[in-house]
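Have a look at these structures, which come just after this line.
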Structure P
Amino acid sequence: MTINEPIFRTCITCGLDHPGRGDDCWRCVGFNEEVAAMRDRERQEQDAIEQQLQADIEAGTYGPSAPAPH
């Protein structure tokens, strides 16, 4: 191999050959970034739900309300 020959690698995500030294091709890098961002948003939403639930439990406002007086 000479210095001017392009380097090709197989993408570890999709299995296609791509130029460059990276493990993933540019399509999969973008896709993986989007998936990571989506998972991060979902994790943040879940954390917020769990924090609100914990706050409701601690405040005594979680669960069925007391029956109305007759």
Structure Q
Amino acid sequence: MNNTKLASVTPDRDDLRITVKVLKIWDTLDVDSFEGLSFLFVDDDGTKMHAYVDREDQKRRFRGLLHEEDWRS
């Protein structure tokens, strides 16, 4: 499967393969869910994307898997 560029990612797809660098990870406060974890990703074209999770199991999983400055597929 070929990698998809971030510019081509849409919310209705969950079958894409992307390769990104994790630029930043930070705790987020949200009015609805109170706490979450945010990520800023960039692909090799320089396109950036923000991602957010608010479920406790997702926060634990991604905090253990993703680290700033790492490239991930």
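Every number in this text was worked out from the coordinates using simple rules, so none of it is lab data. Predicted model, so just to flag it, every value in this text is computed and none were measured. Cβ atoms are built from the backbone, for glycine too; each structure is taken alone.
Before moving on, here are some points about what is shown:
- Of the structures P, Q, the one that 66 was derived from, the read-out being percent of Cα pairs over 18 Å apart: P
- Origin of the value 0.55, where FRET efficiency 1/(1 + (r/R0)^6) of positions 19 and 35 (r between Cβ atoms, R0 = 30 Å, to 0.05) was derived from one of P, Q: Q
- Structures compared: P, Q; top value of relative contact order in percent (Cα under 8 Å, 6 or more apart), i.e. the largest, recorded for Q.
- Distance in nm of label points 7 Å out along Cα→Cβ at positions 27 and 59 derived as 0.8 - corresponding label from P, Q: Q
- Which of P, Q yields -4000 [helix-only ellipticity at 222 nm (-39500 (n - 2.57) for each DSSP H run of 4 or more, over all residues; to 500), calculated]: Q
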